[in-house]
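Just below sit the structures, each encoded as structure tokens.
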Structure I
Amino acid sequence: MTALLPGFGRSVRFSAAFVCVSLLSACSLWKGGAEHPKPADLGPNVPVLGVRQAWVARIGSTAGLTLQVHADGGAVTLASSDGTVASLNTQTGADIWRTKVADGIAAGVGSDGHSSAIVSRENDLVVLQSGKEVWRHRLASQVFTAPLVAGERVFVMAADRSIAAFDAANGAPLWTLPGTGAPLVLRQAGVLLAVGDTLVAGISGRLVGINPDTGSVRWDAPLANARGTNDVERLVELVGPVSRVKASLCARAFQASVACADLAGGRVEWVQKSNGGDGISGDATTVVGAESNGNLVAWSRQDGRRIWASERLRYRRLSAPLLLGRSVVVGDDSGTVHFLSRDDASPLNRMATDGSPIEIAPVVSNDTLVVVTRAGGVFGFRPN
């Protein structure tokens with residue numbers, strides 16, 4: 001059945017008897033009912049930072065797809081909901097390769113620059129090399145996190161937070177780590193990355209270090225704890241993207257907190273309350289995230305101290321941000337790309353795209369900022 005929760009812009013879908021995994025769509029939370037408060041007028045754009053649109057390409061609609069854009073050298077690899085996967089040259093926006101692998105894609109794209117992986121809506125894990133399919137494997141559970149391709153293996157996190165490893169060359173299954181069995185999970189990308197010789201995954205509010213050869217757990221760092229009296233209130237999940245600098249990894253727990261951990265020892269360094277639904281960005285000194293009401297917050301990476309909070313984009317539905325040089329770059333639901341000062345969130349510039357929402361975190365490849373819209377526009381921006 002389908003149940004609506006007050007304050008959620010999308011529905012929460014439950015299986016009839018909790019036999020199947022329930023899915024909670026992540027979205028912005030607006031207090032005061034279904035009517036969204038009107039954002040403040042941004043005023044005239046005064047371009048303090050010189051930015052120009054270098055090129056524009058198309059990939060197809062990304063609606064219903066949990067997309068991760070993979071940037072590697074001078075290319076970005078991305079996908080559309082209809083099953084198209086493409087690698088684009090970030091200097092020109094031209095196709096390096098493009099192919100259609102399924103009738104629809106649920107999650108992608110993972111890549112190491114040689115092999116690329118997606119999961120179809122039919123739960124097929126599909127691996128490509130230079131745009132050619134080399135193998136596919138039918139998975140038992142739905143997937144909303146892009147596969148991770150690393151160390152000649154492909155790692156997949158399912159919706160129930162089980163993790164499976166496959167040989168990247170031939171698809172041979174290597175090991176499986178069972179899931180949590182939680183009755184409610186997010187229909188949203190989780191945390192899955194390689195850190196040195198350790199696979200790091202977000203499982204029910206915990207960062208877990210896993211031996212990539214065997215699937216055994218090496219360490220466990222709790223970033224957020226379940227709270228409340230029912231399944232919805234007790235839902236706690238880590239969401240991507242995350243910010244990693246050497247052994248420091250910072251992540252968001254959905255609608256609960258932002259925290260940083262020392263991966264060398266599996267130790268939590270700090271936790272700060274934060275009511276946001278999308279991932280974060282950061283560098284060696286600063287971590288930045290967007291709250292569900294459109295406010296932006298910056299914290300000190302060292303100790304979690306709040307550096308600034310900005311209401312300039314309040315009530316605009318924001319993507320996860322990107323901390324890039326002197327700027328915080330974030331997209332909104334009108335298709336506008338905002339460039340804000342990393343020092344105090346003052347406006348530096350803003351650029352228009354195709355008018356459809358920007359829900360995917362911007363990425364950078366060489367000197368090009370790449371932004372993808374829900375309608376499938378792919379925009380390359382460069383400094384003047």
Structure II
Amino acid sequence: MPVKVLFLTLKTFSLTGGIEKVCRSVSRVLYDLSEEEVVQSTVFSMYDKNTDRDSRYLSKKQFKGFAGKRERFVVESFLAGLKSDVILLSHIHLINIVYFIKKIHPNKKIYLLAHGIEIWKKFSDAKLRMLKQLDKIICVSAFTAQKVMDLHHIPAERIEVLNNCLDPFYHLTTQFKKPQLLLNRYNLRAEDIILFSLSRLSSSEKYKGYDHTIGLLPKLLEKFPNLVYLLAGKWDVAEKKRLDDLIDKNKLQNHIKMIGFIDEAELTEHFLLSDLFILPSKKEGFGIVFIEAMASGLRVIAGNKDGSVDALRGGSLGMLVDPDDQQGILTSICSLLRHVQTQQEKKNLQEKCIQAFGYQQYLESMRKLLLNRKISNAELAEC
């Protein structure tokens with residue numbers, strides 16, 4: 001008999017953030033396992049509409065969007081959960097729904113995906129009791145796993161580390177050339193050296209490190225006068241003003257371009273345009289953007305104090321830096337930019353990234369979790 005799996009999400013298709021990307025990959029896993037008839041899956045999304053569904057990830061019959069109708073979502077999720085063998089939660093905010101289900105059916109398997117800052121905080125006693133009821137907390141990085149154990153005193157045997165994967169439909173290039181269309185759009189020359197960062201630019205999330213990169217540009221320009229920094233991502237008004245003031249103060253208007261939101265369809269092209277991706281964050285749960293960059297052949301600099309360590313495989317795929325060490329970051333940028341990547345080096349990096357974070361490995365790991373098989377260390381090493 002197929003295992004009945006209910007996957008509860010906040011948003012899966014209507015946003016393009018890291019958690020939403022994870023939800024899409026999990027949805028595709030459930031689709032593939034349903035096709036094999038080992039799983040019977042249903043995905044409920046609190047805020048998506050039915051029309052948001054992307055048919056590459058889920059069939060129409062597997063998905064239901066509640067378009068923000070929270071009470072209806074809670075009631076239907078509770079009723080569907082009573083009939084399921086496994087309930088998978090995409091976010092800690094959904095934990096209240098399964099509390100009474102676990103009371104009624106203690107043997108029902110309930111798993112939580114734990115990403116980053118949403119789980120790295122103190123919880124009320126009530127929420128902590130709910131958290132400790134879960135059968136498994138699936139952490140996207142070793143850093144998040146350690147945080148969960150330290151903050152919430154969850155025993156190690158109740159925690160599984162499962163790194164995120166590349167989206168199964170991520171565009172993998174075979175030609176590592178700078179796109180002329182983007183050179184023209186941003187008024188760049190082929191000989192310009194492009195630093196690239198992509199992140200939500202929020203006044204409440206000042207831990208991403210892009211402002212530190214801006215602060216290093218005057219010294220970098222002494223060595224690389226043709227350097228341009230592309231800073232991408234949605235911003236809020238307060239953060240835009242802070243960054244504009246920082247750019248004005250350092251007289252960097254000709255060397256920084258804040259390019260805003262990037263459509264998913266053009267993401268690979270922006271990595272190809274660039275010579276180095278840099279985001280020395282302190283609070284990255286994992287950092288899917290890092291593996292997307294490396295899968296496009298682009299070298300990466302990331303922080304060494306958070307889940308980025310997993311995304312860069314301990315530094316074997318990219319360069320890890322102390323995000324508080326400005327001189328160290330400067331030295332790392334310079335050492336990489338002095339060497340121009342060859343086409344073969346880009347291809348090699350892409351292949352290593354796919355080997356480490358390809359969808360097929362993720363599918364097999366999720367299969368074992370959902371079918372209640374322990375993932376051995378040897379199997380994880382093979383992945």
Structure III
Amino acid sequence: MTNPEDAPRAVPQPVLDDLRARLLAYRRIDLPSGFGWERGVDGDYLASLVDYWATSYDWRDHEQRIRVLPWTLTGRDTDVPIRAIHQRADDPEATAVLLLHGWPDSVLRFQKVLPLLSDVHVVVPALPGYPFAAPTARRGQNAAESAEAIATAMAELGYDRYVVSAGDVGTDVAEVLTARHGDRVAALHLTDVSQNRYLVNPPTDVSEAEQAYMQHGHRWQDTEGAYMHLQGTKPHTVAVALGDSPAGLAAWILEKLRSWTDCDGDVESIFTRDELLTWITSYWVSGAIGTSFTPYVEGGLNPSEFIDVPAVFTIFPKDLVNAPEEFAARFFNVGSFVEMASGGHFAAWECPDDYVRGVRSALDLADRPQ
């Protein structure tokens with residue numbers, strides 16, 4: 001039975017009143033015209049979204065839906081408690097699946113897959129420092145610290161073995177969790193190979209395909225990766241701007257939600273305006289934008305050892321930088337590597353059926369004798 005006290009607290013009304021006042025006072029910045037989304041967020045679209053946010057969007061409608069999810073809270077007396085959605089299957093002996101989100105999203109990434117996984121136990125932790133997470137002593141946590149806290153949380157919930165499914169920052173957490181606690185991870189399902197694998201101590205004995213991938217990755221970093229460099233070097237500076245201006249926060253996140261999804265330039269083909277603003281507002285009301293940068297500034301190192309746990313990869317074409325299978329096989333025991341026809345970075349949201357097929361492939365591997 002879910003304890004309502006484990007759910008995220010309702011946002012105090014003065015916080016929402018302050019947000020609306022800031023939105024109504026939005027000062028549009030003069031920018032050179034005619035560039036649309038080419039140089040970042042489109043000013044016309046942002047102004048329209050800010051107006052809708054101030055005059056039509058109602059956080060309370062979405063907050064109630066979020067708070068009635070089956071939340072649990074573990075590690076209450078530790079420095080890194082974990083708040084998570086804990087959806088139990090009817091069969092107490094069912095396999096458990098751990099879903100790990102990334103940036104700039106939250107547990108909401110998996111909202112559409114939860115009904116598709118009703119036959120297994122599902123745990124979706126709010127990564128420490130991200131929206132809906134329990135407060136921690138340090139506020140933000142790096143991937144390794146999050147992995148240890150989540151391993152402890154899974155044990156507290158009674159799961160000694162489980163499948164892990166992840167992408168983005170969640171992939172880094174999953175790698176550490178599996179490297180340190182491989183006896184607990186029955187199989188992995190990943191939608192990417194961490195970019196740190198070619199950015200930090202990259203392999204040198206690479207094939208032509210791997211070399212092309214790494215070159216593409218560096219070009220992507222040059223043209224699209226400024227956010228990653230800034231969040232990984234001077235995160236406290238940008239956090240001030242984003243944490244003080246809801247329009248600035250919306251611009252920072254919105255541009256990623258559009259460019260990282262398979263939307264052909266129309267972000268509202270993937271997210272309704274209310275859905276966009278719920279993802280963005282969750283960062284504002286939690287004050288989590290600065291703490292969510294911690295894995296960037298304190299990350300950059302993946303486990304050095306080969307990860308022998310069987311791994312399923314589901315690759316979506318509009319994700320950020322997609323590695324070839326042979327590159328993934330340098331670091332993982334690849335049991336399946338499937339390239340989908342559509343979908344992007346937030347695949348669990350964009351293509352929930354395809355995403356769940358990958359999870360079920362990992363569940364099949366977990367059931368096979370090793």
Just checking, which of I, II, III has the largest value of distance in nm of label points 7 Å out along Cα→Cβ at positions 101 and 181? II
Which one of I, II, III has semi-axes √(5λ) of the Cα gyration tensor in Å, for residues 245-324 alone, as calculated from the coordinates, equal to 23, 18, 11? II
Which entry (I, II, III) yields the derived value 14.0 for mean count of other Cβ atoms within 10 Å over residues 125-132: II
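Quick note: the coordinates plus some simple rules give every number you see, no bench work behind them. Since we're looking at a predicted model, the values are computed, not measured. Cβ atoms are built from the backbone, for glycine too; each structure is taken alone.
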